[in-house]
1. Figure out for me which of the structures 1, 2 the number 27 belongs to, where percent of Cα pairs over 33 Å apart was derived from the coordinates.
2. Using mean count of other Cβ atoms within 10 Å over residues 236-243 for the comparison, can you identify which of 1, 2 gives the largest number?
3. Which one of 1, 2 has helix-only ellipticity at 222 nm (-39500 (n - 2.57) for each DSSP H run of 4 or more, over all residues; to 500), as calculated from the coordinates, equal to -10000?
4. Rank structures 1, 2 by mean count of other Cβ atoms within 10 Å over residues 60-67 and report only the one at the top, that is, the highest.
5. Please state which of the structures 1, 2 yields 15 when relative contact order in percent (Cα under 8 Å, 6 or more apart) is computed from it.
Structure 1
Amino acid sequence: MDISQTPNIISDVVHNVVISFPERASLLLAAILLVSILGYTYGTIRGKSIPALWFIFEALLGGFCDKAFKPNKDKSTLAFRGAMLFIAVMAIALSLGFLTQALSKSIYMYDVVAVISLCMLLVTGAHWTLIGKILHTLKNKKDKNSGRHYYALAASSRVDLNSVDDAGTVRTVANFSLMSFETMLVLPSLAYLCFGLMGAFMMSGIGFIMWRVGRMGAGQGSGSLASVCLKLVRIISAPITYVIFLVSCLFVPHSNILRGLKGLVTTSGYGVVSIVAYALNMILLGPAKDIDGWVINLDWRGPDKVSAKLDLDMVKRVRYLLFVATILWGALILGLLLLYKFYIL
């Protein structure tokens, strides 16, 4: 075969993305809308604000994670076990992605199968509800459902709430919701638009590893392989997420886009949290303890001379920012879809 006739893998991928974009974008928008409504209406799934797919990973590999990832293990051991976990999760994700993709092509209701599959990977509205329930609980200490709400936050964020005060609880729900926006919405969406259901399932699998053993970057190597993959794909997703949150600052009262931009350029790591902390003039992140006993030492994010004691109204604004950011993400996909139909078709 002449080398000039050898298929160009990159051009084939680009061609496939361009051809399939209208259909995938339409189904993705439907899934985002459905997940937002259901998440806001019903909140958590089995007490957790995480993608439905992660419950499958947890059922199959949760026992291994509990036994294998202990705080007293050395970094090399944790890295090796993390690599084994990565291989297992990717194998499961590939199998489920292949199954759902084959199922969607073999039955008549293709769109329904694709939308339901995407709903298993995305979380949006549930985080708005979680913030609202925590704020209500903190204002009403005698609320009979307070224990359930605290459990939902601890199980979702994997932070031991006994190790923090009320201000720490508020920061925990804000940190978790903001950091989840990319891993539970933007990244699976981009993976689906580019590589279909199999790519979306694999990306969600990487998110599961970082949630289960990554411990917000304090896992001492337990999520190192998944972290490397995440850093590579975030070269594309992070700028999009940052722009979305900066633009969101224009629509939320008492939020300043210039302060948010300062937080992004003057601090390293946790860009979304830094943007929101500076834009709303509040303190986020900070030290905590994982529910498995891991100490998570994260630097504080926020302007100097701002008290770490949070006003509950500030966290309401975090909720508004998440709501607006979700709308902007959907609007971006819709805008690209309209441009495609008007200028490419």
Structure 2
Amino acid sequence: MLFLHTLRCDPCLSQEHPYLSSAMVATHQRLQNPLDDQVDGAFGYAVDTLSRLYDLPMWVDRQIAKDEMVAVVPNKESIEFWLKRMSDQVDGQVIILDNLVFIAPKSMADSLTLAYWELKTSKIPAEWNKVDNPGLSWSHGASSIEVSNALCQFAKLDNAWTSSVEHDHWSERSFSKVSRLAVATSVLGSLGKKLRMVDGKASVVPLAVDGDQPQTVSWKYTPSQMTQIGREHWNTWKTENPMATFQKEGDGWLISASPEAHRALVHPLIPNKKWIRPKSKVPLYSLKLQGSLEKMLPELAMKLKLDIAPLPLPEKIGKREVMIDVKDATVDVMLREIGKAGGIEFRKTSMDRYEIQILETP
């Protein structure tokens, strides 16, 4: 038996549509631009590269297989098209959270988008829409408890729930130019949690994941919006979302569907805007590197006039073979990719000086 849970949210009739906020519109517009760059490599690297090239914050959930090899070939398709195609290969789904593109496991995607919709249609304090720069960050190998406690401090949440999280370790991450709500929603989702907002107060509760019970939300669309959506898009949308329901209510239409279906419905309401890549204020490099760390690092340091210490590396670490392929990358990004491949980390101590930290015992 199939149970259909419809969340009727009368307050949202006078609020802003969750997928028509200024941050959401800007993100959607950026994603609709054609992809002009070829990217080959591991899924995590490909997403990081697209994020950097198109100045669009992206994050891959820690449960996604980031090492799965993917390829992006430039054509007339959009950035979002390629993100969805790559995500399908790793059983992931693209979710838009304000100005953050989050690649989540398909098993939790519906619950996460529902949690986001509920937050956006509740009475959120203005500070949750604030874009923090720098925002939340943690270093490579941070434990789940360290990450969750850092989130609580960052978002001013009660940390009583953090003792119940699994004891595992995370790859390094730094959120920049991302709304506080998007950061909290994605990180908590990765921990199997979600935010609940009651009377402007936030609390952390379990994220219910039940794929057998599709949940829908309701929104009243104005006659003007329905006109802009257009008959052709409307008919196509109804065919693609057979579980959706709709009825005339006053001077508008009350439509009940999944949050992602609502996002697809309002597509015609978002103006097209071509994105022009800004000129970088720092040197960018495009190069392929392959070889042992003991040979690569001294050559790279000499070529880029960097002070990398300590060198030489311990023999076992120095013999490691690494390969990277970067495009339009800064020195910091390049060193980060080398570090990921070689099991080391570069800590910037001054303008052109980097200190090597070995992430595992040689």
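Read the figures in this text as sums done on the coordinates, not as results from a lab. Here the structure is a predicted model, which means the values were calculated and not measured. Cβ atoms are built from the backbone, for glycine too; each structure is taken alone.
1. Clearly, the read-out refers to 1.
2. Looking at the calculated values, the largest one is 1.
3. Corresponding structure: 2.
4. Result for mean count of other Cβ atoms within 10 Å over residues 60-67 over 1, 2: largest is 2.
5. 2
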